[in-house]
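What follows is a set of structures for review.
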Structure 1
Amino acid sequence: MDCILRPHKLEEVKTALSELGVAGMTVSEVRGCGSAPDTTSAFGDEVLIRLPLRLRLEMVVPDEMVEPIIETILRHATTGQPDDGKIFVLPYLDAIRIRTEERGETAL
């Protein structure tokens, strides 16, 4: 599962996820823009596309945790403004812990 969110919402989201028992995650700084249409100024000049700083939160979780995590992120990451972010649910085929070579959910 990948989630793009505003940087100032990270602590609130992390705290809420830890209350669900989620401990493992990776956070990266990213820049990007959503699907909002290109804009022009009042004078018809083209405006450069903004690429605001966001955070990408990545987690690999058991299937039964996906919906509770989505609900938690939706509750805690929103500001009610455009560009609050997105959640992507991805299938992961396997997980392997390098040190022990454990596979599947035991590697999480």
Structure 2
Amino acid sequence: MALTDCPACGKKISDKSSVCPHCDFGVGDASAEDILRKQNLQRYKKKQSIQNQSLMAVLLFVTGFGLLYWGRPAPGDTQFNIAILTAIVGFMWYVVNRVRLVIIKRFSS
């Protein structure tokens, strides 16, 4: 008995099993087309998740900017520091997610 990678989720499974215990994909009776379709679905779900995270990052950035603009705190106040930190974290999170999307698109076959 050897361990192989599941064609759908990529986790280790036994070569004797006919169904992946992690994702319930029928390994034994799967054609190449089924495997490709499952991999495309997984890639699509991952891209959607990253895009949702990008939206959250933009909202975080806008919140921080809004606190600075409408709250008009004095530099050095706690509200000022929180607003700056929120805007920076939101912007950096957005940039990281965009890089992740570019990597997924570039290295997907």
### Given 1.5 for distance in nm of label points 7 Å out along Cα→Cβ at positions 24 and 96, calculated: source structure among 1, 2
1
## Note on the structure
If you rank structures 1, 2 by Kirkwood radius over Cα pairs in Å, the highest one is 2
### Identity of the structure behind 17.0, 52 (criterion: Rg and Dmax of the Cα atoms in Å, for residues 8-63 alone, calculated), options 1, 2
1
### Comparison of 1, 2 - label where relative contact order in percent (Cα under 8 Å, 6 or more apart) is highest
1
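Can you spot which of 1, 2 the value -7500 was calculated from, given it is helix-only ellipticity at 222 nm (-39500 (n - 2.57) for each DSSP H run of 4 or more, over all residues; to 500)? Please list the in-between numbers first.
Details: 1: -7500; 2: -23500.
Matching structure: 1.
Throughout, read-outs are computed from the coordinates displayed, never taken from laboratory work. Computed from a prediction, not measured in an experiment: that's the story for all the values here. Cβ atoms are built from the backbone, for glycine too; each structure is taken alone.
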